[in-house]
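Pasting the structures in now, so scroll down.
Read-outs: derived from the displayed coordinates by stated rules, not from any lab. What you see is a predicted model, and the numbers here were worked out from it, not measured in a lab. Cβ atoms are built from the backbone, for glycine too; each structure is taken alone.
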Structure P
Amino acid sequence: MASKIVMIGFLSCGLLSCSEDKTEIMKKTKVVICFDVEDYTSPASVGMDDIPKRLAEIMTEEQVTGTFFVIGEKARSLKKRGRSDVIEAMAQHDIGLHTNYGSIHPTITEILEDKSWEEGIAIMKKNESQGIEDIRKIFGKEVIPFARHGGSYGPQLIAALGQLGTNYVYSPIGLPGHNATWFCNTLNIYGVGDYYVADDVFSDDQQFDSLFNVLNREFRGLIDDLDVVSFFVGHPSKMRSIQFWDINYYYGANPDSTEWITPELRPEESMEIVYRNFRNLLKFLKSQDYIEVTTYAEILKDFSHQKDQITRGELAKISEKVLNSGQMDFLEDYSWAEIFYALSFSISKSKENGELPDFVNVVRPFGPVHPPHVNPEAVEIPANQVWDLATQAIDYINANNHLPDRLVMNEMELGTKALLSLFCQSYNNILSGNGPSGITLTPISGFPDQQTNRIIQEVKDVKGWPVHRKDLDMRRLAEMTRWQLWTLKPARER
């Protein structure tokens with residue numbers, strides 16, 4: 001069943017409309033209520049710690065569960081302040097990591113800005129595993145989802161999260177009709193605020209009532225053909241403060257804790273309005289028989305299934321399709337990195353066994369980690385070189401866990417796309433009984449421009465997060481993202 005995960009909710013200007021993309025739905029739409037718990041700079045005396053506690057308590061009282069994404073530094077701050085009451089209240093719900101250090105410089109993106117693929121993964125595993133472990137110990141429960149904080153992004157981060165056994169929420173990576181995708185061998189949930197409840201709305205009865213009336217009339221129609229809705233309620237601290245807490249870190253600033261400033265606050269009595277309106281929102285969601293309120297942990301389990309084998313017939317159809325179209329369009333069940341490996345493995349085995357294997361166990365390498373070589377318009381490939389190149393490819397992937405950006409044949413370099421085209425044509429030739437006959441190879445086109453350009457632009461846009469240095473250079477991370485599109489495919493619901 002095709003599934004779509006969409007951020008939906010309120011803005012102060014009114015309820016945003018849903019995407020026009022229509023997909024098949026389940027009997028009940030799954031709704032995830034989520035929060036980003038961040039403020040570790042405001043002094044304990046202003047009561048910011050009490051807000052997520054009260055929100056969690058209201059959810060528990062209403063028998064509604066949700067997901068709290070907590071910055072590692074915030075979790076450690078709660079422990080240092082002795083706020084076991086806050087921790088216990090939030091632990092009744094799903095807990096995820098919202099990056100280890102949040103807005104402290106260097107941010108995740110600033111760290112990864114000039115790092116290689118391997119260096120970036122190693123640093124991210126070291127840094128973010130600390131946050132995962134600290135939150136696990138502090139909250140006394142497993143930490144399953146990981147959510148992007150502001151502009152904290154890098155493909156190495158996503159790859160590291162998969163190796164740590166977690167996932168990436170609020171990702172800039174998605175496909176039409178599929179906001180749940182596999183990218184860098186990690187489950188991604190696309191969307192960072194296309195639709196959400198603005199933090200300021202809850203404290204203003206007039207705004208909330210107006211928007212709630214729209215929700216009451218139109219919510220069912222808005223989500224009628226959606227499988228999953230991520231209902232981002234907001235940042236608990238921002239329900240009280242007028243500015244974000246991390247103004248302390250804007251544009252590369254990294255003040256000592258003695259220099260932190262506290263954002264301007266709304267009157268304390270306004271929080272009773274916030275809590276009343278939040279409870280009303282929960283009551284509304286509870287009362288709708290067409291939705292199922294769930295957590296990211298459950299959603300991520302639901303979408304974790306991947307095919308473990310690819311058949312000879314499937315490889316033949318995919319090869320024929322790419323050769324006929326000359327285009328690497330995204331596939332429904334496999335990434336092109338998986339296909340690249342399966343084709344080269346099958347061709348290599350055909351030399352040993354005299355025929356293509358009936359199926360191949362899926363291997364999931366990363367995409368190239370250096371700029372793939374661009375080939376001339378046409379390349380002549382002798383028949384006896386095809387098996388050698390397939391074996392070279394398998395050996396390279398097994399040794400490096402990523403696709404080659406090029407392989408060498410008779411002092412000629414063949415890039416990744418050219419190799420894919422060669423393996424597609426050779427596979428179908430062998431299947432038809434002609435063997436890997438001599439091939440005049442024309443490299444195929446890359447991924448569709450419309451989808452690729454949107455993803456790359458969203459990656460470049462993370463520079464606009466006001467916490468980042470103004471001179472942050474996103475070009476390298478954008479290009480590394482482009483190379484890792486070889487790993488992109490839809491995630492399937494069990």
Structure Q
Amino acid sequence: MLKKTFLLSLAASALLATNGVNLIGTSTVSRSMGGTGVAFFTHAADAMHKNVALIGDVKKDEFQFDMTYFKATLSNSVVDGNPISTAGNGSASSQNMLDTNFIPSMAYVSRVDDKMVFGMAMIGAAGMAANYKGDYPQRQLKSSMMLMKIIPAISYRQGNVTFGVAPVLGLGSMSLNYDEAYRDVNGNMYPTGTKPQSNRKGLFGTNIGGDTLVPALGFTAGIDIKVTEKLRIGASYNSSLKYTYSDVANFSQFGPNGMVYMADEFLGGTLKNTPNQSIQGGSLQSDLSTKLQASGVSQSVADATSSALLSLMPDSTIGAAIDATNPANLDDLTLEQPFEIALGFSYDVTKKMTFTADYRYIAWGQSEGYGDFGWENQHVFALGMQYKAKHFIVRAGYNYANSPIKDATGEFGSLLTNVQGHYVFDQALSMLNLVGFPAISTTHFTAGLGYAFSKDMDFDFAIVFSPESTVSRSGTLLPLDFVYSGLSAFDYNYETKMQQLSLSGGINYRF
């Protein structure tokens with residue numbers, strides 16, 4: 001039971017109503033109010049996540065538990081014009097992985113004296129998941145990343161101002177699987193349509209993250225100011241958390257050596273017979289041209305195509321390139337959860353009606369890993385409303401943030417980007433982002449209800465809907481200096497669509 005609870009606490013799953021990969025809110029109340037909470041106390045868990053100073057509002061010891069279930073519809077289409085690619089074109093929907101569909105948060109706070117409050121929270125804070133097993137145009141990508149935070153916090157009130165600070169222990173786990181092995185254990189090429197998806201397991205053999213937990217240390221700090229009896233403002237800072245995951249993928253397969261990988265497939269595995277041949281030698285170009293002509297391409301276009309493709313490949317031997325794409329040679333990947341700065345206010349229009357608003361800046365483009373993959377910084381705007389009746393509370397909200405992954409048309413996919421020491425084609429980065437890491441949701445509509453069973457116990461419910469978002473990236477793999485009138489460009493296009501619906505429930509008990 002303890003193992004299952006711990007796994008659930010990590011399962012911040014498949015882009016669950018998120019800004020980037022970060023949840024818009026951890027508590028049920030915050031999620032029902034558009035993810036606001038920088039200057040509005042709801043319950044302990046979200047206070048420690050949004051603004052630790054707010055735990056100073058507790059009157060009694062308090063325990064909170066929340067659980068969220070989500071349903072995400074994620075699909076991707078691929079048009080790949082590379083003549084030696086065996087992946088082909090096609091559309092597919094990401095498969096559901098049930099063990100990543102739940103996420104809990106829990107917290108306990110206790111008042112030390114009239115000025116100081118201590119709290120402890122365990123929060124599922126971020127994550128992503130997608131699975132295209134059996135879908136070859138999508139490279140059978142299966143991604144799973146889960147992040148949780150353990151936060152021991154303290155707040156101190158002086159007059160109408162409260163300060164809060166907390167160290168943060170982050171625990172992250174990640175795996176990435178795809179069709180990386182193009183030969184079986186006997187060295188034979190897999191027949192078309194039979195190449196397997198790799199099988200790096202998640203925690204305890206599940207689909208949740210990778211097989212190990214990676215720790216990261218940071219901190220969070222906040223301030224809460226009660227300007228008047230009705231107006232309250234707050235600000236918070238969350239430091240970055242740097243995770244380095246071991247044996248994630250062979251990134252050489254997504255760079256120039258990957259062209260040798262595809263050429264070897266296209267030629268039926270013949271390159272393994274000439275491992276010492278230079279990639280820039282005439283024999284390889286002749287073999288490619290002959291195979292293209294056998295596919296119905298004219299000789300002039302086949303010669304030009306093989307010449308253009310070879311110009312993308314490294315100046316080394318065939319054997320060295322194929323060794324570099326060996327799936328046993330896996331690379332580490334550092335993904336740094338970026339720092340965040342947030343401002344917020346709340347205003348009590350009446351004793352029953354409160355409005356909230358938050359602004360949050362998330363520095364994806366300045367963090368290691370996400371910045372390497374071309375993510376951009378994010379500006380998040382959130383609004384919330386709460387109305388109290390005798391026993392019931394009605395809530396609603398709205399959350400908007402620009403997608404950190406942008407549309408792109410006409411990019412030169414043959415340009416190379418240095419991803420932590422590995423040169424990767426921009427075309428491959430577009431594919432990895434839109435197939436494996438599609439953090440593209442922008443708009444969220446939220447609503448919820450609360451019910452007080454007694455003065456010390458209440459229950460909350462929330463629903464969050466994110467309408468369909470679409471991001472596409474397209475371009476050409478032709479080298480920039482290549483011009484040939486009889487050759488069409490090696491055009492490609494990736495398009496991803498996502499829609500989300502989630503339900504949350506939470507119970508809060510004071511004693």
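Observations on the structure shown:
- Structure (P, Q) behind the derived value 25.4 of mean count of other Cβ atoms within 10 Å over residues 138-145: Q
- Which of P, Q yields -12500 [helix-only ellipticity at 222 nm (-39500 (n - 2.57) for each DSSP H run of 4 or more, over all residues; to 500), calculated]: P
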